[in-house]
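Since every read-out is calculated from the coordinates, none of them should be taken as a lab result. What you are looking at is a predicted structure, and each value in this text was computed from that prediction instead of being measured. Cβ atoms are built from the backbone, for glycine too; each structure is taken alone.
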Structure P
């Protein structure tokens, strides 16, 4: 029997489902609040619902939950979770503390099919896509564990969010709902390696989130050597899609640029990057690449990163260097990985 995954349903979908069981619409709205505002994990906690109805509901549906298989706390306060899914697969999520509030970096897939050569998340390939409810459960489980409100979300963990488009869109609708945890779209950032058709589709959704594009190189030769996705959607197509996205949404785009020693960190690369993005409302986020087992790449030194940033600024670009958090527990950008089934809880 295939159970209905309640936490993955948007409010209209949940109301319609509850009505299909012969219940009034208001019960659907009540259950939605139990799931996403109060974040209950068991039907028995829905104390305003008829017991007979809850018994019937529990026979047909499930509340998607995660268990903490491992928790690590960095010296800088960053917390990394290894979450175990009901099917035994594991994913990682990271909570980062900033002056403006707590941010969670969530995974959207178990593994990743994109094959970026500097990223740990893709080393085992794609296992499966997460449901909207499972992505919500990352936020809820982490918030409950840290005991503080999570106010910002970045979809930059394991997986390519736009490769799981429909489930990610449902997650965004649920997580920003007034009747749930209500994290506003302006506090959400979605990162993509550059799936051009999906960027165009996302532009039509009318969302106020921040689009973050993993660029990492200013030309096709370099980018294809680092990111296989560039063979399908070369730099020219990607930037054209970004310009169209910006024109449609009016939102500034953040371009992620991982600094790799001797590969993409030269003055010539800085000049080429500035030329590529000129005329856009863009922010360039420079990321000294983090150590990943099995990767051939190493990070640019601090001076080179700073020189690259200053050259971009001199060329009229808005550029900053990302603060590195959680590197001592492999929780930084590019370091998250999908653990195999049966991973030890130690």
Structure Q
């Protein structure tokens, strides 16, 4: 479960001071300032994954500074890797500075002085952050120093896969069991390490298990992005990633499902979502099956019934019934 704090029930005149006190006492000492404190709104939440934590923030523009004296007063000794979901922010740390926008990532070290400023004209800022203890990343601090306060584009390479993972973690993390969260903690560390190593052109310095986990995540992302291709199969997946089919199957021995099962399940999930979408009510069932890569209506209908216990047409009718009841009421 996400542990949430919000200014929502705090009197308007007290919100900024209350939020500042919460950050300094519960997160780490920092000096916050805001051009319009009377208008400030903020919400923060933390999800404990075990080895690492994830947090999400939604707040009015502010400035956050940490000095050496503040670090001596309190330091979680973490690297914090942020995905900006909305707005813009600028960070200065360790002789570097950057400005990032929605979809970008950036890294900072809580053990170094920093200055983080959100432009007052930029509106609400939203971010998802991985909080990674110094000792969990398999990269030397001297290496990581090179990419502190540097913009990392979140639309390419491993950064795009990491950004997608962080987005899913924010949206669905609360639904996971403690055991699932512990597994996600390991995935988070491996993806973050692989992403940062790629930025440093130092992938060869990563342990083999981290490189393997990063490859698996790249393969899963490739599958999800190509479900509509009827030629998508283990051989095509292996060829795209320059590995043999045998190696591909070996990679997935430790996963919950095979490559073939993953493709089938994700195609069925996309079809199920389309069948339940009122906006697609007029689209034929066969067209939906084709859109997501099924070779024919018979194969699709049989697979759908095996997975969900009803035919695609029956499922569509059942999903319409609640809407009809709402309209008649």
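Below is a table of values for the structure above.
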| quantity | calculated |
| --- | --- |
| Per relative contact order in percent (Cα under 8 Å, 6 or more apart), the highest-valued of structures P, Q | P |
| Structure responsible for 51, with volume of the Cα convex hull per residue in Å³, for residues 154-201 alone calculated and labels P, Q on offer | Q |
| Structure with the greatest value (metric distance in nm of label points 7 Å out along Cα→Cβ at positions 194 and 226, set P, Q) | Q |
| Among P, Q, structure where percent of Cα pairs over 21 Å apart, for residues 82-241 alone as derived comes to 46 | P |
| Entry that produces 26, 49, 24, 1 once P(r) over Cα pairs in 20 Å bins from 0, in percent is calculated, selected from P, Q | Q |
| Top of P, Q by Rg/Rh (Cα atoms, Kirkwood Rh), for residues 186-313 alone, largest first | Q |
| Value -13000, calculated as helix-only ellipticity at 222 nm (-39500 (n - 2.57) for each DSSP H run of 4 or more, over all residues; to 500), assigned to which of P, Q | Q |
